[in-house]
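Input: structures, listed below.
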Structure I
Amino acid sequence: MIERSHPFLSVGAQCRLLSISRSSFYYEPQGETEVNLALMKLIDKQFLETPFYGVQQMTWHLRNEGHAVNVKRVRRLMRLMRLMPIFQKPDTSRPAKGHKTYPYLLGGLRVDRPNQVWCADITYLPMRRGFLYLVAIMDWFTRKVLTWRISNTLEADFCVDALNEAIHRFGSPEIMNTDSQKIMASSWAV
């Protein structure tokens with residue numbers, strides 16, 4: 001939008017009219033330095049060997065190799081390279097030993113009113129030091145979350161509390177559906 005050789009307006013005047021600074025008009029991106037490009041190659045090489053290395057481990061590795069880097073620099077370079085470490089997630093989907101696996105019976109059911117079918121599920125929320133577990137109970141017809149609870153353990157108490165609150169506030173559903181065997185095995189057998 002700015003013309004360098006405008007017959008009536010200088011570059012400064014055009015920048016003022018467009019409400020931009022002259023320095024941003026003249027700015028040219030520099031790109032990464034040679035040192036950072038070399039560090040990015042080392043990070044990429046190490047990440048292929050150890051894809052579970054996060055920022056802290058990668059910083060330690062580079063320091064052990066004799067490079068003077070800090071955590072902020074490694075984090076910025078790994079974000080620029082879009083590298084996300086692979087880490088073990090909690091395994092909450094396996095049924096407990098000895099519990100029966102139930103067939104899915106709601107395949108062709110038409111849900112046409114509130115409190116006909118409720119569903120519940122547990123998910124985990126990754127935190128800096130471990131995980132929190134979230135249970136949510138939802139009405140299929142209204143798609144409204146009726147209640148939810150968070151716990152730092154995967155014991156049944158917080159699931160039962162959420163279900164009891166939903167029943168107290170909205171009445172009992174005709175059908176309670178969940179795909180999690182852990183919920184069915186531990187929580188709903190009240």
Structure II
Amino acid sequence: MEGNIEIACSHLKKGDIIAYPTESVWGIGCDPYDEFAVKRIVRLKNRSIEKGLILVAGGLGQLEALIAPLDDELNDRLKNTWPGPITWLIPDYENCYPDWIKGRHSSVAIRVSAHPLVLDLCQQFGRPIVSTSANLAGETEIKSKSRLKKQFGNNIDYILDGNLGGRDSTSVIKDLISGKISR
């Protein structure tokens with residue numbers, strides 16, 4: 001199945017896995033609070049849940065509980081880089097996100113996308129969604145819908161049609177507190 005944002009959101013709400021274009025690669029996502037859906041993605045990618053998963057948000061307003069405990073300098077750092085290709089590892093002081101999202105970490109990996117389709121998707125869904133690259137762990141990212149379909153077949157419940165955003169590489173991952181780059 002392929003189509004529009006409203007249908008994609010209805011799939012997310014019922015615990016399905018969707019695929020969607022991001023700034024640079026095809027992504028796979030689900031509701032981060034649906035443990036079954038998250039674990040299904042982890043199995044599908046042959047990835048350890050201990051690594052944690054990236055979330056993508058439709059704006060800072062969707063992250064209020066996560067960023068409220070941060071000081072002004074850290075909040076400014078986020079505001080000055082989003083929307084954009086930086087995924088920040090943000091301390092989850094209020095335990096906003098479940099362990100199956102954070103893995104073995106105390107921070108959550110999150111970005112506000114600059115891709116209009118992803119922004120609309122997250123805004124219409126009403127909160128961040130899982131945003132992991134559509135590839136098996138350790139393999140190259142998928143940049144074409146045909147390869148996405150070949151790799152995952154019927155394991156994706158819905159494909160949100162659209163174009164990649166034109167970036168050559170995936171987002172940079174940085175620790176918000178230390179500034180250290182992880183990827």
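Just so you know, all these numbers are worked out from the coordinates, no wet-lab data involved. Everything numeric in this text was worked out from a predicted model, so none of it was measured. Cβ atoms are built from the backbone, for glycine too; each structure is taken alone.
Tabulated data for the structure shown
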quantity: Origin of the derived value 1.7 (distance in nm of label points 7 Å out along Cα→Cβ at positions 25 and 97; candidates I, II); calculated: II
quantity: Which of I, II leads on distance in nm of label points 7 Å out along Cα→Cβ at positions 17 and 81, largest value; calculated: I
quantity: Comparison of I, II - label where FRET efficiency 1/(1 + (r/R0)^6) of positions 65 and 145 (r between Cβ atoms, R0 = 41 Å, to 0.05) is highest; calculated: II
quantity: Which of I, II leads on relative contact order in percent (Cα under 8 Å, 6 or more apart), largest value; calculated: II
quantity: Given 3.0 for mean projected area of the Cα convex hull in nm², for residues 129-168 alone, calculated: source structure among I, II; calculated: I
quantity: Origin of the value -8000, where helix-only ellipticity at 222 nm (-39500 (n - 2.57) for each DSSP H run of 4 or more, over all residues; to 500) was derived from one of I, II; calculated: II
quantity: When volume of the Cα convex hull per residue in Å³ is computed for each of I, II, the largest belongs to; calculated: I
quantity: Entry that produces 5.7 once distance in nm of label points 7 Å out along Cα→Cβ at positions 9 and 49 is calculated, selected from I, II; calculated: I
